[in-house]
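I've put the structures underneath this note.
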Structure P
Amino acid sequence: MDVLWLSRLQFAFTIAFHYLFPPLSIGLGVLLVAVEGLWLKTKNPLYHQMARFWTKVFALTFAVGVATGIVMEFEFGTNWATYSRYVGDVFGSALAAEGIFAFFLESGFLAVLLFGWDKVGPKTHFFSTCMVALGAHFSAIWIVVANSWMQTPAGFHIVGEGLAARAEITDFWAMVFNPSSMDRLSHTLAGAWQAGAWLMVSVGAYYLLRRRHRDFALASVRIGLGLALVAALFSLITGDESARGVARNQPAKMAAFEGLWKTTPRAPLHLVGWVDEKNEQTHGPALSGLLSWLAYGKTDRPVIGLMEIPRDERPPVNFTFQLFHLMVIIGFAMIGLAAWAVVALWRGRLEQSRLLLWLLTFSVLGPQIANQAGWWAAEVGRQPWIVYRLLRTSDALSAVVTAQQVAASMIMFMVVYLLLFAVFLFLLNDKIRHGPDAADLQPAGKLALGFKGGAS
């Protein structure tokens, strides 16, 4: 194995593991604002209990997310020094903005969110919750902007020549609002909202199966399902807009998404299939003209096929195809599951359907798998470019790092991350098994002023 393959594998592993946690933090942040807002509005102690419980879960995901995200910053310098030098002025500005506007905001109010329940007034605490949720979203904004610039570079020029060449920002806002950033941001946030929402639904369904904490569980399922259904439908809309952008800006990636080899009008959309890259064929059921319509709004509009792309500029087609279709299939499955659960809840039949409760319990895996598959499809589909049509991945490596060094550090990361994941699962399972604290049904201290009433 060469240093390029190992460096790509190492970065893929570290970012895939890290990306398990930020979507949960973003989604749970929205839900914390909703639950605590309901508590302030209704004065129902049940919502106070929910806010306290889910704040603990949020804190756990936030802590592990921060710890795993730091490693990637170092990898840019150790494994990808040429990339860092070439685009550091552009990519680094977005990362700096993420630290200034997002991480400091989020972490600055986090202490009040976690430890200020009995030390500040309810409105002050709610404001802190809003700021933490807003900080989590700001973090997503700047990270997606940085990554989207790699997909569709804009607002820059190249200064210097040869080894001294580097990208330099000429228009900061053109860089921020590059051709793919807003579509990709909206789709990423929709996936993150689903991750947090389905976690809340999953825990509530688990309690209903075990016949524990019934009021808490039903409220969690109700609130979580509301966001889950909205976010799942929003994912469908934003995914469609993002795919149209890919067709315009990255035709090789769109062709790989659908295994399209020949440029043709009435381009078919494959439902499932297998791509034979050697013989340049895609096998599986397809709907004629649907890809042309989805990409351009016209069934007779030609879509560029892979045969128009030089061989050395084609991404790994079958791998990209399978990841993209996995994301789409899970997306539609989550819409169907959310709709089924909402109807059952509205008719008062949710607790009687153990099959549905079991599906809801494991539903937390759906958005996580879809988020990973979508992110991998976007990154692998950009290959062989690390910055689209500017810098190839093979040219972005550090010159002095050896394959042995990368392999050794990757093994170390894998061991540490697996241990960290085991600790995360242990602590999360412990919190879920313990359940909400009964004492949190009776707000204490300053937060209790003016609040009366029992659990619904």
Structure Q
Amino acid sequence: MSTHRTMDLTEGNIVLQIMQFAAPIFVGNLFQNLYNSVDSLVVGNFVGKAALAAVNTCAPISNLLIGFFTGMSAGASVLFSRSFGAKNYDKLRDSIHTTLLFALIIGLSMAAFGVVFSRQLLGIVGCPQDVFADANRYLKVYIAGILFTSIYNVEAGVLRAVGDSRSPFYALVTASCLNIVLDILLVRFAGLGVLGVAIATVISQLTSVSLVFRQMVHMDEQYRFKFSRLHIDRQLLMEVIDLGLPAGIQASLISISNLFVHRYINSFGSTATAGVGIGQRLDRFVSMPCQALGLSITTFVSQNIGGGKKERITAGMRITFMLGVASVLIMGIPLYLNAEFFLGLFNRNPGVLHYGAQMIHLLVPFYWLMCASQVLSGSLRGYGYSRQVMFLSLIGMIGIRQLFLYISMHISWNIINVFIGFPVGWFSQSACIFLYYLYLKRSGKLDQVFNKTDL
């Protein structure tokens, strides 16, 4: 294909470039979340509340593994973007093949671990006993396909690093549509219940991997994928680990923290599990623009560092944050005003609607904090400060939030305290990273990144 789908972010109108680059990521994530949400929607309507709770109680476990791979690929894409921005295609080629082989090894290992220890993982989140069997059945099949998630995230990271955010989008749209069809066929007509939605998800993930892989073998000859090029370059692997592992660990540890948050939620019974699970599905739709912008600003910063264009970075960060706030207002207000309607699409049980609406009404006014944390984290990762972002995020999203939950739940065992813990974590994370950003900027350390010549 040559490079007709790549995008050089070092020149041109920043607003248009950020929007054009982020839009396919956002819509792609929209469809990815859609086919995850369809799992809940189908079992909630065609099977029942218990099956819905079984699927939802697995969410924090699957998010733990997916978060690791997403973080790893986001960090590794910094190396890809810098190499592309500096026109160092030899390094880009070797980085791509090293990272893909590494992702294959890690993906296989985690899939095996998850399948063997699925019961123990469900025990950690305090899965209600009345849905344990269905949850275990769903989780084993879902985690068996985690390898495809591992490879897809790296493939998508490669294409986005060279400015092609459309191909991953097309792949997710296709996979999402396939998942919806399979969900209905396997659950409604084949009667497979939660097992059916798990099988549908794995087949859809395999489809998205295959479609993006097809695009990678048609990239520019200088860095396109070839099986003969698969190898582990130790030096590049260490760079990938240095940039990607902190982001992966950060996402994983935050997800581990969420496992214990779900222990609190599950203690209120399967109705609460179902209601909060639906609320979180809807919550992800509103947060997706911020996530897309966070990924976009990482690539934007990285390419402009590689191209020596530091004057564009501050403006890009400011514009990205403003776009994020606008997006959460546009999507958050309708959700806030019509919470029970959207929740009712999944299940009409009054208790389920009550818990879900409580969560949505409390979280929506604080979404701008989540946007701030995404933009700041993405920007500093673009500068190469992945480890620092990891530690600061862990302080805010794990340390301070878990301390708040421990104290508040001992004072009053109320699920509202669990909901308040989310904005407490967003605020703490944003504040820590913003203060660190100010330190780096005023000390001149950000400018020193442009003096490096090792690309």
Structure R
Amino acid sequence: MILLVFGLISANAVLGQCEKILVTKDVRHVSCGNIQFKYIIEKGTSVRFEWILDGKYIMGTNDFLHKFTGKRYIPFSVRIWNDCSDYKIEDSIYINYEPISVMATYGLQNCTEAKFHFLTTDQSNKLPRLEWTFFNDPINFVTSTEAEPTHIYPGPGKYNFILKYEAMGACEIAYYYGTVTIKNTASASAGDDRTICMYNGEQILTGIPEGGIWSGNGVDGNTFDPEKAGVGKHELLYTTNENQCTASDKLIFIVKNIDPDFTADIVDGIAPLTVNFTSKLENNQFANWGFGDLNSQSQNNSQLPNPSHTYNAPGTYNVTLNIEDNETGCSGERVYQKMIRVYEKTQHNIRIDRGLAIYPNPTKGDFKFVIEKPENVNYNIEIISINGQLIMSSGTVALPVTEINLSNIAAGLYLVKVNMDNGKTLTAKLVLFN
């Protein structure tokens, strides 16, 4: 310590109007970088102070605190004077204070957990007194006094936390406010939506990344069975898991089937008979009609969705409709359940009973058969007496209308039997008279 005291005696002192200053020095170091500068005036009036503290000029007081940081000597000087005396003191004081600053950091471990720790500006002071507060939402929170705690969150999102700390040697409690972001690290892609035919067979399901789980109607492992799922819209879910994170993506299958049903505005009538057909075609579907009228040659087929056809010859005709769906590859066929029946003008009052009509009946010998049969089915006709004797057999016949003459057979009641090569048999009674 260097103490320089310069004394000056003014005229007022000589005249006894001024009291010399008597100073008691008291400069104290206070913790946390604070230094209290204080000089006690034992004697003297009208005392004034002038300070130079760490190179800065300070006026006006004999008792004050000033805060410093670092590890160094703080030079200071003070001048104390009145009208009859003047003192100047130069000195220094050593300060050793470094404030502690703390920052909290965290590392993401999975989709619900984060491990926290702190960084401090004083690496030698690694275990401060601290308390963590983790907020799961604005109301619910959990506290921990561990240096590196792991907190479990309800799921991905942004959450606030507070680190309250007091480092060893520090003079006040400090706070660090932070936000943690819990991310979902999983991803899932189920691929593009599809429209398929119910009969396209099992579909292989490919999700990205591999190893996920498929679920939904018609799903078995990594395959989708459209026939098992049925016609309609089916929503499949592909779910993945990575580091306890889950992700999912949807894949929609639209399963379609062909409906080859159709209607006819008329199903029987006198030749020539024009029939209008109506289908249930949808977009991207194409029709191929067969009217069962081989005699019409090129007119026997049509690709129109709702065609018309004229039947010029009497008979029974099977109508078929084949539909193909270009979008799904589906195809289907429908045979009209009630075949088109066309009569001659002389037979317009004839009714087919259980697939077979005979007219005229009774007859003198000449008569016709009208037989309801599927296309490409042949048959033969047998005439049997009431005693069970075979009177006549026609042999193989293909046409739905057949003419027969039995004028050489005795009058009476006979059984007509039609045997089709598809196994079906039709029977009716026939009356012959002279």
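Throughout, read-outs are computed from the coordinates displayed, never taken from laboratory work. Small disclaimer: the values here were computed from a predicted structure and weren't measured. Cβ atoms are built from the backbone, for glycine too; each structure is taken alone.
Looking at Cα Rg over 2.2 N^0.38 Å, for residues 111-358 alone over structures P, Q, R, structure R comes out largest. Can you spot which of P, Q, R the value 1.2 was calculated from, given it is distance in nm of label points 7 Å out along Cα→Cβ at positions 103 and 135? Traced to structure P. When Kirkwood radius over Cα pairs in Å, for residues 295-334 alone is calculated for each of structures P, Q, R, structure P gives the greatest result. Source structure of the calculated read-out (helix-only ellipticity at 222 nm (-39500 (n - 2.57) for each DSSP H run of 4 or more, over all residues; to 500), -500) within P, Q, R: R. Could you tell me which structure in P, Q, R was used to calculate distance in nm of label points 7 Å out along Cα→Cβ at positions 31 and 223 as 2.4? Only one of P, Q, R returns 2.4 for distance in nm of label points 7 Å out along Cα→Cβ at positions 31 and 223, namely Q.
Which one of P, Q, R has Rg and Dmax of the Cα atoms in Å, as calculated from the coordinates, equal to 23.5, 73?
Value 23.5, 73 for Rg and Dmax of the Cα atoms in Å corresponds to P out of P, Q, R.
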